[in-house]
Structure P
Amino acid sequence: MPTLFRFLGVLAMIGLIGFGAMVALAVLVEPEQREMSVPIPPQRFNR
């Protein structure tokens, strides 16, 4: 039984580290805004 608790504890720690990394990326990294243009073929206008 102690090995099960140790295993679950290790899984919880890995999950918390991953969650913390995602939160840090969401808060600290600002995306670069830039203009975007997508060419549309003329055949799509004729429908």
Structure Q
Amino acid sequence: MYKQFGISEELENLANEAEENLKEEFAKMDLACTQNSLKVLRGVSKT
């Protein structure tokens, strides 16, 4: 899919592997983002 942009299959595979290895960290960041969004919404809704 990325070949049309000059990205090799090897690099695509490496990126996919890195993303898989960081899956848990991404999940932690998503959770923190959701929690912070809820805090903001709670704060805005009190006005």
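Computed from the coordinates by the stated procedures, all read-outs in this text should not be read as laboratory data. Because the structure is predicted, anything quoted here is derived from the model rather than measured. Cβ atoms are built from the backbone, for glycine too; each structure is taken alone.
Here are some notes:
- For 1.52 (Rg/Rh (Cα atoms, Kirkwood Rh), calculated) the corresponding structure among P, Q: P
- Among P, Q, structure where helix-only ellipticity at 222 nm (-39500 (n - 2.57) for each DSSP H run of 4 or more, over all residues; to 500) as derived comes to -26000: Q
- Answer label among P, Q for the case where distance in nm of label points 7 Å out along Cα→Cβ at positions 7 and 23, calculated from the coordinates, equals 2.8: P
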